[in-house]
Every structure is written in C-alpha cells, then in structure tokens.
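Each structure below appears as structure tokens.
Please treat every number below as a calculation from the coordinates, not as lab data. Just so it is clear, the structure is predicted and the values come from calculations on it, not from any experiment. Cβ atoms are built from the backbone, for glycine too; each structure is taken alone.
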Structure P
Amino acid sequence: MSRLETAEDLAKLREKIGAQRKSRETWLAVCAGTGCRAYGAETVAEALENEIEKRGLKDKVGVRRTGCHGFCERGPLIVIQPADICYVGTQPKNVPDIVDRLSSGDGAVDRLLYLDEESGKRLTHLDEIPFYKHQKRILLENNVLLDPSGILDYIALGGYTALAKALSGMTPEAVLNEVKAANLRGRGGGGFPAGRKWETTRNAHDEPKYVIVNADEGDPGAYMDRSILEGNPHSVLEGLIIGAYAIGASEGFIYVRQEYPLARKHAQTALEQAREYGLLGKNILGSGFSFDVKIHRGAGAFVSGESSALMSAIEGHVGEPRSKYIHTSEKGLWGKPSCLNNVETWANVPHIINKGSEWFRGMGTEGSKGTKIFSLVGKVRNTGLVEVPMGITLRDIIFKIGGGVPKGKKFKAVQTGGPSGGVIPESLLDLPVDFDELTKVGSMMGSGGMIVMDENTCMVDTARYYTNFLAHESCGKCVPCREGLRQMLNILNNITSGLGREEDLLLLEELSEFMEAASLCALGQSAPFPVASTLKYFRDEYLEHIKEKRCRAGVCTALIAYEIDQQKCEACGACLRNCPVDAVNKSEDKVYTIIQEKCIKCGACFSACPEKFSAVIKVPAYTIKKQGAENLLGTKA
C-alpha cells in the first residue's frame, strides 16, 4: 500500500477495491455491534466462516462483520447481499441451513425471516420489514455494507470523496458556507447551528484552533453515537477533517467514554489507517493542509457531555462546566478557540459536501433539517436505532416503526431527550419531532433517546428515578443544581413513600423554575424537565399518591401490598418457593396467603406466579392496613 498523494490517487484506489468487493458472488453481513455481540453474533460469524470453508465456498461467499444494523430487538442479524435477505435471531445451529440455501440458490430459510404479526407473513427483504420500511437511513445505511475495522470498505462505498472534493476544489470559506446553508443543527442536544459555531471558531483571534468529537453519550438507554462510531468510524473522521479544514484547525480530539471499548477500538483503528493512507497527518492528499487527531478516554461522568466540562476533562482537570459569558468557540481547550460537535453532527458533514446543502434542506422541517437518529427503547415491540426525517410524528415512530406497545398494554407516555428530557403524554402523539416542537411542550431533542412507557409506569416514580440519576451526576459546582436536585429528590421520595403533602407540588414547580433560570450549565437548566413535565401532564397521579396514598401503576412499594387471589390460585407453590423471607403461608387445605408483617414487597411472588394464573395481585397498601384495623375491632373485613 502506498500513501495517497492526490485526489486522483484516491479515485484510482476506489476503482481497484470496488472490483475486489465484487469478486465474491455473495456477502453475509453479520451485525457485530455491541447489542448483537451480547446475543452471540461473534459465535455466529465464526460458525458461518467455518461452514463456508468446510464446503469449499470461500471463493464465492464472504462473511463481513459490520456495525449495528439497528434492529436490536431481533439480534443477531444477518443480511445476505446482494439478495438483501434478512435473517433475525440467528444462532450457530442455524448456520448449516443458511449455507445450504446459499449453495443451492433455493430461496431463504423461512423460519429465520421476520414474522409480521399483522399479516402473519414472513418478510424476506430488509426494506419490507416495518421497522426499516418507514425509516430514511442516511447515516446508518452503510452500517450494513462495510467492515468498520477496515478503511477499504469505506473508500469503496465513496468514503473520503467529500474530503477530496473539499481539499481539491473548495476554499475553507466555501466549505463553511455550504454547512451554514444546509442549516445543520448540532445533534448533541442543544441544536445550535453547526455552521455558525464553525464560523465563530474560525473568526476567533487566537491560535491554534481545535475541533472535537463529543462521543460522551451518557443518557440511559441511548447509544446512537456509539453505534455510528462502532459501525462507521471513518464517516465521523472524514467530517471532522473537513470541519478542521473549514475552521483552520490543525489538531482534533475524539472524546469517547471508557465504557465504549468497541467504539474506542474502531476509532483508534480508523485513525491509524487514515494516517497510513495519507488522509490524516501532514499535507493531506497533497493539498498543503495538515491535521491530526487524538483519542481521549472519558471517565464516565454524565456532566462531561457538556462542552466546557468535556474540555476541562481533556486538559486533565475535573470535568466541571465553566461560566458561559465566554464561549468555548472563542476560548475553549487550553483557552484556545475550540469547536465541539457530537458524533452524529460530524457524520452528516461528508453527505452535505458531496450532495450539497440544497439536498440536505430537502429533508425535515423549516427549522430542523435532515434526519435524526433515535434509540427507541422501553415498552415498545421493536426496540433499536431508528433514523427518520425531522418532522415525523411521535406516533409514526412508536407505532409504525416501533410496532406499538407489547402485551396488549396501553401507551401512556414517551420521554425524549434523555434523563433531562420531558415526558410527553398520549394526547401529543401527533407532535412533529424536531428541535423546536419538542421544546414547546416541555421536552427536548437531546442526543436522541426515546423511552416509551405503558400503563404500568408510574409518572411520579419516573420523575423520582431521573431526578435521582441527575442528583448523583451533578458536578456540584453551582448551588441551584446541587441543592435544587437534592431537595427535589427528597420531596419525590416522600411522595412515593406516602408522606407527601399537596403543597409539595407548588414547591417542586418553584424549584423547577429557579433551577432552569439560575443553573450554571445545561445539565442543571434542563434537570427539572422530568418533574415539570410530569406535573404538567400527570398531576392527577401526584395527587393520588398524596391524597389517596395510592399508586395506580403499582410501582411505589410503600403504597402497594401483595395478596393472593384465592379464586385464581391453583396452589402450584411457585410463590412459596420464591419468597426470600418466608412471607407466604400455606395452610393444610393448600390455601396460600401472604403474611403482610413479614412481606418486604420485593415482588418475587408476583414474578413467580405463572401468567396463566396471575393469582398474586397488587393492591393499595392502605386497604391492607384498613382491613387489619377492622379485624382488630372485630368488624367485618
């Protein structure tokens, strides 16, 4: 391999490796993202390789370990190309049948295809499956087509053409203006226009300038940035190099969480390969532009996702935010102009340079252009990564792509924007999803987390859970966030324990307003959103907890008790065997009851009771206490 000296060298290499990719008739793309690896994807890939070699098919059939395919609910996933046959939930035992069909050319293995519950039909192709059918995959499209640990696959699919175009035919100003014209807004949460941030950094009167990839994604249930960096690291790197060229930066950083080992590994490999091919380092593609990148491993603090806190961490200090009267684009890393965007934002840049700002503006809403990746998780049938145009409704994401709520349960709410995001009720399901519309209803886009909740979710406990998370993750630097979150948590703990007062709700609203107005950084300013939004849309549940000492979802343990319905109980003994404190009593005539004084409300009996019986039930705790008092008085219980 020789270093690429010009854009023409890159084009020749692309032509050469494109022919090599076509040397095999069939490729099996095995999803090897973190989710599918947890399901055993690596074992499946090895079994495929061994079976193909054993049958002498290596010259015709290849196995490619790819990044995340998105449909995490049904992993491990295999996509057979070019036939576009998609297998879900594959296991090593399925491999002989898969290879049999490949060698015979006799269709697909029917039982491994996706079963559509509505039609009852097996769907063969990727674009027929509802989860994929309603998406618009631009950033995630190549995750199925390339090996993320190899630069040649990326180049063969058009990788680094945008970089070559920018360096050989565009001035830095022209690149900047194209990104500004596209109205690309930062995908990390704030939605600030990327082009304006680049311009401020470029115009700042100091040197050197830095560009930074924020891959600190710390939201519970969110893994969009991780999956891009795992599955297509060169797309992020190419966007970063183009941004550095436009801004005039000579050094960049990728800040990636320590908990993302595969993303870190693939990013490091991408850097080494780009240097080897002359796409990173001195005099890139003979343009005279020089730029290099280092990886910084984050320690896992949620607050380090905030731009100034992240830069403090790179400098070797504690990850704490700085006051915002000076922007990081003017005085950031080591006091120098610094431009920070998240993984998804940088990955959009090559597409904008290749296809133009007008193409990008053709997707989305007036104020929010392009597509957005969401991690769709929680109480929804089809969990996974979805990429959709801005402006799609919540209903379409949850019900068309996600397949709705499982087990016949009723949809209750969806939280967007991570732990600091607001909770949106069913009445707003037709809300268009973009930066501005989500903000109007008390939530936010955030980095793209989307957690679906069903009727068994307690909204008060949900607010308490996220407040607890944020209270632990607050850096403690400013009083409004540090003390405000602690006080909120104390109040919510009291309410979920049956000790709440009606005036607590006014205090929660007061604290929310104060924290939003006075906190130092975006963590504290958005931290009240879960509380404020649940109070706005589900105030009746707070009042039930306070006035009636009742949790309708049966979640708040202090307000519930477990009983055994004698009409349903079949005396199987599952509750007795699983109770850790011997709180289940069995009488001589095989009647099972729960001794309330011994019950620790762990729910083991409830979980152990076979679903076909459902004899263990949750009841309001006050009814048990009331019955006990009536029995003591000798009255009818």
Structure Q
Amino acid sequence: MDIKEEQRKAQELIKQQGLRVLVCAGTGCVANGSLGVIERFKELGADVSVLTDYDKMTIVPTGCHGFCEQGVLVIIPDKHVTYVKVRYKDVDEIYNTHIRNGQPVERLLYTDPKTGEHIHKNEEINFYAKQTRTALANCGHINAECIDEAIAVRGYEALYNVLKENNPDAVIETIEKSGLRGRGGGGFPTGRKWRFTAANRGGKSYIVCNGDEGDPGAFMDRSVMEGDPHKLLEGMAIAAFAIGADEGYIYVRAEYPLAIKRLRKAIKDAEERNFLGKNIMGSDFSLDIHIKEGAGAFVCGEETALIASIEGERGMPRPKPPFPANKGLFGRPTLINNVETLANVPVIILNGAEWFAKMGTETSKGTKTFALTGEVNNTGLIEVPMGTTLREIIFDIGGGIRGGKKFKAVQIGGPSGGCLTEEHLDLPMDYDSLIKAGAMVGSGGLVVMAENTCMVEVARFFMNFTKNESCGKCVPCREGTKNMLKILEKIVAGKGELSDLDLLEELAHTVKDGSLCGLGKTAPNPVLSTLKYFRDEYIAHIVDKKCPAGVCTAMKTIVIDETKCKGCTKCARTCPVGAIEGTVKQPHHINQDKCIKCEACLNNCPFKAITHK
C-alpha cells in the first residue's frame, strides 16, 4: 500500500465534489435544526444548472465546529464565508443570494460585539483566531462519516509511517520527547505509561480508549469521536503497535448515540481499507477494535472501574497496585488513554516531538481542549496551548461575561476540579499551576460564573452529583459525600451553624485522604476551593441568614410593595397556601409564617408589585 497514492485519490474525490458547503452536524447543531438545513441545501443543490462557477455542489455534514453559541454553522470555504445561527428558513436566501449571485448574506454573518462589524471568515473571528487546534484540527472541516475525507487530510499516514519503520520503542520515545501528558484529568506522562505497558510485550495485551466523559458541561471527547473518529482509531492503532496489543476497546457512554454511530462506521470502513484488522497495511501488525457502551456511571471514568465494566462486572474501582499496565483487562497488560490523548498521537508522529513540545509550558506541553460553558458570551468547544490564561479564554475567546455582568468564578475540571476566582484570571492553565491553586485541569470542563452566582449552592450542586455517582465501595466516599451534602443543604436552607464549617472542612479532608479511587479523592475539591475563596458567603448564609447572590430560596423574603399593589387579588388566587391576605382594591400583604417562597405570586403579578427583600 502507498499512502501517498491513497491521499491523492481521496483529494481527487473531494475536488470532484465541486462547491463544498460544510454544515455542522455535531450534537449541538443537530439540536438546533442542522439536519433540516442540510436537507434543504440538498434539495436546492439538485438543480446544478444555476451554479455559475461550479458544475456541482456537495453538502458536507461535519462534526462540531466548536462555536456552539452560534449554531447552526454553515461554512463555504471556497467563498471564504462562515454563516452563523442558520435556520431552515435561511437556506434559500444563502443559496440564491450568495451561492448563485455572489452576494454574501450580511445578516447571517458573525457580528463582532465590540466593533459591530460583520466578519466573513472563520479565522478572523476572535473565538477561532485565538485558538491552536491539533486534536480538533479536522473537526468541522471534514465529513466524519467518509473515510476518504479523513485520508485526504493525512489520515492514517502516521500509522503507515510507524508500520513501515517497524520500531515500537522509537514510537514510545517520540511520545516521551513530545511531553504529551494524559488529557483525561490526571496528567500522567503518556510516554511513560506506554513504556510501563510495553514492558509486558510478548503475551496478550489490550488497548482501551476511555471515552466515558461524565463531567457536567464537558463534551470535548464527544466532539472528537463525532467529528474525527478516524484520528482516534489511528491514535489507538499506533499506541497498540507500540505496546504490543492486538485488541482494543473504545468505552463510550450510551448517551452519545451519534458518537457511537460514527465510530461504528469508521471502524467498518477502516477494516475494509485494511487500516484495522489482520496484517494492517501488509505488515505483521493486527488490531481489532470493539465498542463498549457504558451505562453512564461517572465512576467508570476511573480506569479500574472502566475495566470492570468492560468485563461485565459492576463498575467499581479496585485498589492499585497492580496497575492496569501489569494486570488490567481480563487480567492482561492494558494501556488506557482518553480520547483527546490518543487524538494527539498521529499529529505528533507526523510533525515530530519537537513541534509539539514547542507549544505549552515547560511541564505541560501541547494544547488542551476545553468545553467553555456558563455565563460567557461565546460558549463552545475550544483548543488552546497549555499555559493560556483564564483571562484570554474567558474574555478574548469567550467574549466576556453575558449581560455585562462581573466575573465571579470559574469551575474547572467538573466535580473533580475546583473554583478559581478573579485573582486567578492571569494564572496559566497548566497541570502544575492549577494544582497549586487548589484545582485541576480535569477533563477540561470550564463553567463560568457571574456575580449573581451563589458559591455555596455551587458546592452543594457538585456535592449532590458526586454523592449520587459514588459507587459506594469505600466508606470515606460513600458516607463522607452524603454527610457533606447534608451540611451544605442545611446551610442553603438557612439552618447552618458556624460549627458546621469546621465539620465540613474536616469531612472534606477525610474523604480526600481516605477514598479508594481518584474520583473519591477529588470529590471534595469544589467544597474546599469555595471554602477557601468564598468563606464570607458561607458565613453570610449562617450568621446573617442571607444569600449574598440572592439565589437560595429559603433565604428570600417575598414582599408586596403597597404603593404599587392595586388589590387585583391575582396573587392571592395564585398562592397555593393562602399566604396572601387583603381585600379587593386594597393593598395586600404576605403572611411570612405561611409563605413557602414558591414565587408563584411574584411571577404572576401584573403590576410588578411583588419583589424579593
């Protein structure tokens, strides 16, 4: 097999597509109606006689472009334009005005919020211009379900080169020199992990891709699996060759149906091209890859629990050692990397370890994907060099806080991470700096919070999540998270005592020190970080019985402004517990002893006379 000839053929097929119209078909844009947009484009494109510069138009459904806030996204590369927030009704205008007559549809272009100018090209939009994409390089630019499109952008070339050189140790050395660290949360050096597993070459070994992305607000791995599945398969194949494995599993949660569908097709297509299966590309190397659908247990993100789940057991962690590198899946040596880690492997092989190591910081090389969500203008999926500051991510790429509100904090790393504050805005986003600040990169979720966010409620939310997701195997995590949640619920209900803070902190450290697995050990991070940086909010809830952000329902007092009340009785008729008293056409008042703070009256008052006090 000549991979360059395969690339030439694939590129020729793409040229024959004529005008390519890229429509985002990632999960977010599908939810916004992209499938309808795609179908309408196809209907209009059936009449090729109206095209001026092309004899054909091809609609290309892609993976996630990343700019989720602006979906549905439509990119026409040859016309150097990106359209945002496209709906079914807009397709005819794009087709007739721009594709047929060459006039861009201005109203569908991205508008710079600072200058008010319309921006035509992707690379000129701040959201994209400030990024450096490696793992996500092809996402949004190729048809994820077409193997030829992957080959055209050098897919499987790295695997071809590796098999041609036939030197597994050299592959591991390249990954070591690159400085790539695990992107799943722990940040363990990838090359070192590979070398540990490769020490057991000679017998049956496995490679496992951890695609069990369970953090609230995280969708980095999902986007790679949906948008560029062949890059993941190629990374797995290279890693399997390096460690001597001939069988692999992709563990992906069943809640990712689109990712599963595209992975299944990618595996089938790769097997037909002999990029997977027996004697790959004419070599002595063989690899079969299976998909295992997880049931959505957060703890299965931990590698030993994931192994148990693949084996058909309940997903529960086990003590280490032995480590999976020595005794993993079915008792055999097993290498486990997450999706983003493996997606970086082909790029490193193609461009060299030195190229990758030039990006990032001294101890955190390369780029990192983040799911940017919350109170930020430009939510979406981003990839930036390690060491990029929070300020750059939130205010340059993210476009700042919604509604001109003041930035308050960001939760990084999901339930396993911690809160960072305004004083951390210039902190470099790398493994070591974040650990020093009491947080961690985690899988890469970033939830931005504004001034109207209650940090005690944030801690309660994440503790509720980790309590529910605890597998229950070890006492510190099972009982500790339960009792920490009880204390937090007590505080947000306005019944907290100052002594609760000492107990909460003591429990947090006990869970952190005594839990069996990494997920249990990091479960208290949101509590510890909010106690450290927002202790005054906890005290306000306990001492003043007030929620500074005005979020906690139990601490709200709902009152009627008698100067505005017309005595229409609508509030009294709405109140489910009869707490509102008064006569017709006379100002009413609320009996606070009866009020359950359901806010039904506040939401239904036609004169805006009911407010929080």
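At-a-glance table
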{"item": "With distance in nm of label points 7 Å out along Cα→Cβ at positions 110 and 470 derived as 5.3, matching label from P, Q", "result": "P"}
{"item": "Mean count of other Cβ atoms within 10 Å over residues 526-533 - structure with the largest value, from P, Q", "result": "P"}
{"item": "Structure (P, Q) behind the derived value 6.7 of distance in nm of label points 7 Å out along Cα→Cβ at positions 102 and 582", "result": "Q"}
{"item": "Among P, Q, which structure scores highest (criterion: mean count of other Cβ atoms within 10 Å over residues 294-301)", "result": "Q"}
{"item": "Structures P, Q, by FRET efficiency 1/(1 + (r/R0)^6) of positions 78 and 134 (r between Cβ atoms, R0 = 25 Å, to 0.05): label with the highest value", "result": "P"}
